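A.B. asks: Next up: some structures, all given as structure tokens.
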Structure 1
Amino acid sequence: MTSATERDRRSDHVEDTRAALLTAARVLFTDAGYANTRTEEIVQRARLTRGALYHHFRSKEDLFRAVLEQVESELITGLVANAAAPDDNADYWVTFRQVCQAFLDECDDPAVRRIMLVDGPAVLGWAECRAVGLPYGFGALRRSLQEAVARGVLAPQPVEPLAHLLIAAISEAALYIAAASSHEDARTQMGTALDRLLESLRS
């Protein structure tokens, strides 16, 4: 009979193996991109076997999906944790705008930019990429807009299309900044444009 201690050790080993694969894949996907990363490189970096990889993930794409979810989860959790709690309706929209600006700053992270914004939609497709983000970025944005409507900060309206519109605008803003010859100027200009857009929505 397997003891509880042995089961715990096996569970820890499984988690350690999965974590090692995610860490290795995240580095390689960030540096070289999904298309230029081979599974052999991932297992070599993780010091594991191909069998270990395919025990935990069905395919390279499945591994990428897990990495994308990890990156997005960390990003949104950090943004939400650092956001100031709004005291009233006016502060609520100010806080929302500040979180959107903070997102642009976080997109300077190569992992966020490459995995979330560039390779995510290309590798998984629009629908699957949005499904991954539903509990995180897109989901958080949609919930914030729903709360803004409930508070009367935004005029009553369907939130779903507005959430899609804003997530596209913010993602494109991040890519524009990343590709600009003058990163600092582009960040300032795009930040101003985004803030004007968000403020124009306010009821």
Structure 2
Amino acid sequence: MKTCDARGVAPEKIHLVGNVIVDTLVFLLPHALERWKVGALNRWDGKPYALVTLHRPSNVDEPITLRNIIEALDDISRSITVIFPVHPRTRERLKTVNAQCSMINMHIVDPMSYLDFLALECHAKLVITDSGGIQEETTYLGVPCLTVRGNTERPITVDIGTNILVGQDMERLIAEVKRIVRGERKRGQVPPLWDGHAAERIAKVIINWKCSA
């Protein structure tokens, strides 16, 4: 599949191949689901929960911003369990934040392996994140995603996927979570060519190019 590029690149040099992140997800998804089935994560089974990741400097390096986010998550935890595997840099920043939290239904846990995180992601009611890759994964998995950023390098996840940009507006974050909990979630679609075969198409393009050189 070919198209034209606004920057003047010749159409024959452009190949739409898909998303290699999705290739990795598709390959490892059965292993992640097996982790769930065998009970490695069964303490979360049967409980609706929001899965959280935060690591970007714009969110965690400014104490007031981080405090606002943590207090918003605490508010959210009153209506749904919050599971927050904490990135090491985020954990260090949390030590400097004087957030007013009950912590009754918010579980701050150690970083997880990719398989364990993917298993939690698959079964989450929603995901709150500032990670680019997770925006893509949730779109493929059909899981609502609320991104705590004002912009994204993955606009397709917003345009046709399950992603909503809430920026650093914590009132909006809380409101969007309540909508999802009520069943008023955004219905997204998996983008074209996000089928787990991007690497094969890339290899085919390279082989054809080498053979014609």
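Just so it is clear, none of the values below were taken in a lab; they were calculated from the coordinates. Keep in mind that this is a model prediction, so the values were computed, not measured. Cβ atoms are built from the backbone, for glycine too; each structure is taken alone.
A.B. asks: Among the shown structures 1, 2, from which was the value 1.00 of FRET efficiency 1/(1 + (r/R0)^6) of positions 57 and 169 (r between Cβ atoms, R0 = 35 Å, to 0.05) calculated?
C.D. replies: 2
A.B. asks: Moving to a separate point now. Relative contact order in percent (Cα under 8 Å, 6 or more apart) computed as 20: which structure among 1, 2?
C.D. replies: It traces back to 1.
A.B. asks: Next up: Rg and Dmax of the Cα atoms in Å, for residues 97-144 alone computed as 12.8, 37: which structure among 1, 2?
C.D. replies: Label of the originating structure: 2.
A.B. asks: By the measure distance in nm of label points 7 Å out along Cα→Cβ at positions 33 and 81, tell me the structure among 1, 2 with the highest figure.
C.D. replies: Top value of distance in nm of label points 7 Å out along Cα→Cβ at positions 33 and 81 goes to structure 1.
A.B. asks: Kindly point out which one of 1, 2 the value -13500 was derived from, the read-out being helix-only ellipticity at 222 nm (-39500 (n - 2.57) for each DSSP H run of 4 or more, over all residues; to 500).
C.D. replies: Structure of origin is 2.
A.B. asks: Match the computed value 2.7 of distance in nm of label points 7 Å out along Cα→Cβ at positions 49 and 73 to one of the structures 1, 2, and report its label.
C.D. replies: Working through the options, I get structure 1.
A.B. asks: I would also like to ask the following. Using mean count of other Cβ atoms within 10 Å over residues 129-136 for the comparison, can you identify which of 1, 2 gives the largest number?
C.D. replies: Going through 1, 2 one by one, mean count of other Cβ atoms within 10 Å over residues 129-136 is largest in 2.
A.B. asks: Can you rank 1, 2 by distance in nm of label points 7 Å out along Cα→Cβ at positions 137 and 161 and just name the one with the largest value?
C.D. replies: When distance in nm of label points 7 Å out along Cα→Cβ at positions 137 and 161 is computed for each of 1, 2, structure 1 gives the biggest number.
A.B. asks: If distance in nm of label points 7 Å out along Cα→Cβ at positions 65 and 89 comes out at 4.2 when worked out from the coordinates, which of 1, 2 was used?
C.D. replies: Traced to structure 1.
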